[in-house]
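Nothing in this text is a laboratory measurement; each read-out follows from the coordinates by a stated rule. These numbers were taken from a predicted model, which means no experiment stands behind them. Cβ atoms are built from the backbone, for glycine too; each structure is taken alone.
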Structure I
Amino acid sequence: MLPSQRALFDVPREICYLNAASWSPIPLAVQQAGRDGAARKGRPWLLDAGFAARQHERARAGAARLINADPRDVALISSVSYGVATAAKALVVPPGTRVLVLEDDHASPVLEWTSRAQTGGFTAEAVKRPGNGDWTEAVLTAIARPGAAPVALASISSVHWSDGGVLDLGRVAPALRASGAALLLDATQSVGVLPLDIGAIDPDFVVFPTYKWLLGPYGRAFLYVARRHQGCVPLEQTAGGRRAVRAEQTTYMADTAYLDDARRFDMGERDHLVSLEMASVGIEMMTAWDAGAVAERLSMLTTMLAAGLADLDVEISQPRVRSPHILSLGFAHGMPAGLIEALAARSVYVAPRLDRLRISPHVYNDEADVDRFLAAFRNSFAQLAGRR
């Protein structure tokens, strides 16, 4: 099994940080890449003419490897919401159809469609949170519901951000294709940990950032665009998205036709000399460890956590419907007030999400962190629950 990688991070032994699903600490190597990038920006005259292009392609290739895609099908963007807006510009949602989203899903894959629904004449339908935690069955039921309007698009997360529920894309994607619907996938909480094979599921768009599980900075994200959509107009009009608009040429706008691949969708001002290399280094570390090995290690930790909480009055989804790297605790009477703060006072860091407690370890965590969380939680939960 992959061992803990704590030595590669600046995480002191007395800190129990279990909140990678919010933002992950960046490894020492990624920090150094940021310092090196800032130094290069401080002396730009030392950069050769091809440096920026090499950075673009290094990051693009790294992101493509994570999802088993061709680099030509991956665009460099700034955020998940940017990617969703790009997809929304390309996709046509006919009046009288449905766009499926998940109830309480993150804002990025949801708000684009709820804000367009009235003027577009379609319905943005939120698939209700399933009582048994099985998001896959809930989505499949929504797709096939008798008498419902046809589904034009599912704009959904591969792992629900608040409860860690995982969707079986091997079942959901074929059901959508069979109904003639498109798939826009927010893979924020899965890429790098759970295998994602673009060729197998054939999504229309996939978007994911680097600042959570990919050990990178804010402001860096990637958008996979299926080739059937690569003739669409991008969100921004940029020189980099055209065949030959370059200051070095005799004629500046020598050829303003769009590039033929997903590079036409690259964001403007993509030459981030600092953050782009940071993103590449984090991605390359995750790729070297392998998603399967990372998932195995994190599953071991969350399984230990679930076992250690089994005798307490908390609700935990069954392993078959939850992701291996996120454990979400529900409370029959609501999460006790002050619980997150009480844990933080003991240097144990987790996240409150929709009246649930979300625990999300990463490769820097180890068995000692599990023991520390369990001791702190038992103590704090007993004290605070007893006051109600």
Structure II
Amino acid sequence: MNLSPTIEQRMIQSTARQFAQDKLHPVAAELDKGLGRDTFLTHLKQLAELGFMGLNINSQYGGTEAGVVAFSLAITEIARACASTAVTVSVTNMVAEVIQAIASPQQCAEHLPKLCSGEYPAGSFCLSETTAGSDPSSMTTRAIQEGQDWVLNGSKMWITSAEYAGIFVVWAVTDPDAPPGKGISCFLIERQTAGLIIEKAEAKMGQHGSATNAIRFVNCRIPAAALIGERNDGYRIAVKELAGGRIGIGSLALGVAMAAMDYATDYIQQRQQFGQAISDFQGIQWMLADTYTELEAARLLLLSAACQRESDQPFAKQASMAKLYSSEAANRACYNALQLMGGVGYSREYPLERYARDVRITTIYEGSSEIQRIIIARDILKNHHKHYHQDPT
């Protein structure tokens, strides 16, 4: 197995790094204060023009066809400068991939070029509800067929990019009498659709530059052609696409953690105490060694999961492992970095407190760490006998 990026993947990584350093890093602190919305949208458009909104989308729809590994590398580089921008790019790519995977050729031709080009500033993934977070099969949003239309009523929570998304992938119950998870369908709803109401942005702990909103559907009427995929097959689609999204969030977590540790490492080489640089103390060096080792392990897990997906092999367990380890290690890394900085790390004058706030959500969204552990354990138990007794040759 060769986990070294190809020339093309390195070019995409380098482009993402350069854009992040030149455009995103200088304004990340302002975005964190709730300022610069126009700048944020401008950056999304520029990223689209560079090909970052359709990294795994066919070129016939304006996509880059760069693949999952390139996607992971790009999200990490963007997140090193601005987690808010990174999550928007990650979710928009996930929305595009859902459409490409299950929508009709006509639906793909209508919506994918708008996502890839930036005509749609972003895409939103509408699954979670107040009582349906880790268990989306318990959702209550309903879609009732009336003649040639569907009428949606209900609400969704924690929708990334809802304020500026051009298209929404929405899950709703279409057969309330079916067993849990069996009567859910998936729809494409455009922003201007009557009855789609976007609530005010949530006041979050971190990632302030990325808008997160509740959405209500009040007699939201959409044509029959808005259904994507098979009727009542939406839950299976959601579970599959969430697995891919976990590679994106794990990559984001890694990027934030690397930014935090790199900043702290520069600081401790300059900061003097007891007549020598802080970095000269063995205890500090062990913190560096342990933390960077964990981040390297996270990077390899993410690349492994991305390679599995890119080569059309089963990857759900690998994606959960990568997301679980990366997000947990990233949280530890950000707090270690803050500790290395001492009192100044706690000050808003320095970016460490922002990194610590931004990274915290990564163990929660796209499936919490607890859910990842359940997924991993179930896969291990399901396949243990087969793997344990197979001939190693």
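Quick check: 4.1 is what I get for distance in nm of label points 7 Å out along Cα→Cβ at positions 168 and 352, calculated from one of I, II. Which structure matches?
Numbers: I: 3.6; II: 4.1.
Derived from the structure labelled II.
Using distance in nm of label points 7 Å out along Cα→Cβ at positions 80 and 296 for the comparison, can you identify which of I, II gives the largest number? Working shown, then result.
Numbers: I: 2.8; II: 1.6.
Structure I comes out on top.
Given that helix-only ellipticity at 222 nm (-39500 (n - 2.57) for each DSSP H run of 4 or more, over all residues; to 500), derived from a single structure, equals -17500, which label among I, II identifies that structure? Intermediate results must be reported in sequence, preceding the final value.
On the way: I: -11500; II: -17500.
Source structure for this number: II.
Matching task: 1.8 is the computed value of distance in nm of label points 7 Å out along Cα→Cβ at positions 312 and 344. Pick the structure from I, II.
Of the structures listed, the value fits I.
Ranked on mean count of other Cβ atoms within 10 Å over residues 216-223, which label among I, II comes first with the largest value?
Numbers: I: 24.2; II: 16.8.
Biggest value here belongs to I.
For mean count of other Cβ atoms within 10 Å over residues 232-239, find whichever of I, II sits highest and give me its label.
Top value of mean count of other Cβ atoms within 10 Å over residues 232-239, among I, II, belongs to structure II.
If relative contact order in percent (Cα under 8 Å, 6 or more apart) computes to 15, which of I, II did it come from? Each step should come with its number before you reach the end.
Values: I: 25; II: 15.
This value belongs to structure II.
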